[in-house]
Structure P
Amino acid sequence: MGAGLRYKLPFGPVRVDYGHNIDRRVGEGSDMLHVTVGFSF
């Protein structure tokens, strides 16, 4: 389960994604945050 935001800036897009692991195993984290600047390939 997660959510993301995209924002277009003059030098390229900025992307922020958040995810919550609802079925985690031992040793796995429960939350993840990714911040990306620029275009994906």
Structure Q
Amino acid sequence: MGKGDIRSKRGKIWRGTFGNSRPKKKKTAVQTQTEPVKTD
């Protein structure tokens, strides 16, 4: 198990791929707070 092993985390890092042993980090949705529109 090393850099050449595509099933290990180190092998995934070396190849630059993702999978079960090295999952991608999911982006969290950034919520922006908007002010309510005032109508007179």
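Comparing P, Q, where is relative contact order in percent (Cα under 8 Å, 6 or more apart) highest? Please report the intermediate quantities before stating the final value.
Details: P: 38; Q: 22.
Once relative contact order in percent (Cα under 8 Å, 6 or more apart) is tallied for P, Q, the winner is P.
Where does the value 46, 7, 5 come from, among P, Q, when semi-axes √(5λ) of the Cα gyration tensor in Å is the thing being computed?
Details: P: 27, 9, 6; Q: 46, 7, 5.
Answer for the origin of the read-out: Q.
Tell me which structure, out of P, Q, gives -4500 once helix-only ellipticity at 222 nm (-39500 (n - 2.57) for each DSSP H run of 4 or more, over all residues; to 500) is calculated.
On the way: P: 0; Q: -4500.
Value -4500 for helix-only ellipticity at 222 nm (-39500 (n - 2.57) for each DSSP H run of 4 or more, over all residues; to 500) corresponds to Q out of P, Q.
A short reminder: the numbers here are calculations on the coordinates, not readings from a lab. Remember, it's a predicted structure, so these values are computed and weren't measured experimentally.
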